[in-house]
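There are structures below to look over.
Derivation of every value follows stated rules applied to the coordinates shown; laboratory data play no part. From a predicted model like this one, the values you see are computed outputs, not experimental measurements. Cβ atoms are built from the backbone, for glycine too; each structure is taken alone.
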Structure P
Amino acid sequence: MSDAYTPPDTPLDVVHEDHEILLLDKPAGLLSVPGKGEHLADCLLTRAQAAFPTALLVHRLDRDTSGIMVFALTPHAQRHLGLQFEHRRTKKTYVARVHGKLEPKTGTVDLPLCADWPNRPRQMVDHENGRAAQTDWRVQRYVEGETRVRLMPRTGRSHQLRVHMLALGHPILGDPFYAEGKVRDYPRMMLHSEELRLLHPDGGKGMSFRAPAPF
């Protein structure tokens with residue numbers, strides 16, 4: 001995978017929109033927020049603001065991850081949602097295709113993570129300096145040489161799902177940082193944010209939003 005940033009030229013995929021929140025299905029290969037430099041200016045946030053001028057950032061997905069992202073449309077909604085993410089009141093479910101046969105069919109990875117400073121933005125397991133990170137998994141099915149799995153992060157560390165799967169010996173297919181050889185040789189990283197549950201900023205009603213995985 002080349003390091004050149006060539007984001008997909010696809011229209012905005014609106015999953016839900018009301019007076020407080022906007023849910024979009026982010027394509028793989030598009031930054032959530034602008035990177036450093038003019039060549040990294042194109043991102044989901046600026047595309048969202050072109051169509052919804054009041055859109056405000058709440059959280060991020062990695063460039064190579066696709067799926068559901070929520071944006072606030074008012075400062076109140078941004079504060080409300082920000083606190084939900086901070087206090088782990090939101091619930092995210094991802095779908096991934098990983099290398100090999102992941103066993104057992106359900107489990108939890110509990111491994112602390114921190115930045116691998118010489119190799120940023122890579123992260124690594126670090127029992128001394130890492131911050132607590134937990135991921136629940138549930139196998140959906142086994143296909144020849146790979147596993148389709150649902151991942152439910154309890155924490156929101158950078159690259160958490162990618163490093164946790166690598167630590168189990170089952171890197172995510174197509175991961176440009178953590179997969180090697182044939183495991184890396186896919187048209188995209190096989191990780192998608194499929195479902196997001198949150199409390200609506202206007203009234204606190206529990207809501208669930210989905211965007212099916214494109215793989």
Structure Q
Amino acid sequence: MSILTISSKNYSSWSLRGWLLCRMAGLEFEEVRVDLDEEACQELLLLSPSMLVPRLVHGDVTVWDTLAIATYLTESFPKAGLLPKDKVARNHCRSVSGEMHSGFYNLRSALPINLKARHKSFKIFSGACPDVERVKTIWRECLEVHGRPYLFGKVPTVADAMYAPVCTRFVTYAVDMEEDIAAYCQTILDWSLMKEWTEGAMEEPDEIIELEVEF
């Protein structure tokens with residue numbers, strides 16, 4: 001049995017991405033959760049030298065870092081369709097996924113993921129606004145070029161898993177969204193896998209530590 005180590009379902013955007021990717025690949029795995037306290041961090045350091053979650057153990061292979069997990073699953077389960085078949089679309093998908101993985105620091109800081117929270121209004125600090133607009137531009141370009149309802153057509157890909165936490169952020173913090181952007185966010189929130197993850201987040205105790213890093 002494969003093992004996927006994650007942290008909080010309410011606060012961990014990277015755990016969400018890794019979990020979505022594993023489920024999309026059709027991988028059967030045991031879900032192991034670590035709380036973000038000092039003892040758990042020490043334990044995680046022994047499991048994953050960089051302390052990053054999600055951490056996937058599949059057979060004799062151990063992979064951490066979400067994009068590395070995406071690459072591994074794409075190689076291991078080519079029929080799962082984690083990347084588009086078309087060469088142009090496939091590399092577009094890789095590019096926007098990589099941009100999400102390495103960028104948008106101001107957005108992450110200004111709008112930390114919190115699935116339980118809902119703000120009627122929220123003032124986003126000016127430094128994060130370019131990140132918000134860049135995300136919208138990426139989504140709009142993907143939807144217009146590759147079709148809907150997902151970023152690359154009728155089925156979700158790695159890109160949708162990478163941007164799913166941003167959809168929750170936009171809803172949590174009442175980000176102003178044009179109709180096409182709002183429709184994409186709703187598609188992600190209505191995704192059966194997202195609903196399953198969200199149900200798990202709602203069951204977590206409220207006193208769990210919020211920590212928006214690579215956990």
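Quick check on the output: 0.10 is FRET efficiency 1/(1 + (r/R0)^6) of positions 56 and 144 (r between Cβ atoms, R0 = 30 Å, to 0.05), derived from one of P, Q. Which one produced it?
P
I have -16000 for helix-only ellipticity at 222 nm (-39500 (n - 2.57) for each DSSP H run of 4 or more, over all residues; to 500), calculated from one of the structures P, Q. Which structure is it?
Q
Computing Cα extents along the principal axes in Å, for residues 104-191 alone gives 33, 25, 22 for which of P, Q?
Attributed to the structure labelled Q.
Say we calculate mean count of other Cβ atoms within 10 Å over residues 96-103 for every structure; which of P, Q gives the highest result?
The structure with the largest value is P.
From P, Q, which structure was relative contact order in percent (Cα under 8 Å, 6 or more apart) = 30 calculated on?
Clearly, the read-out refers to Q.
Given a computed value of 2.7 for distance in nm of label points 7 Å out along Cα→Cβ at positions 8 and 184, which structure among P, Q does it belong to?
Q
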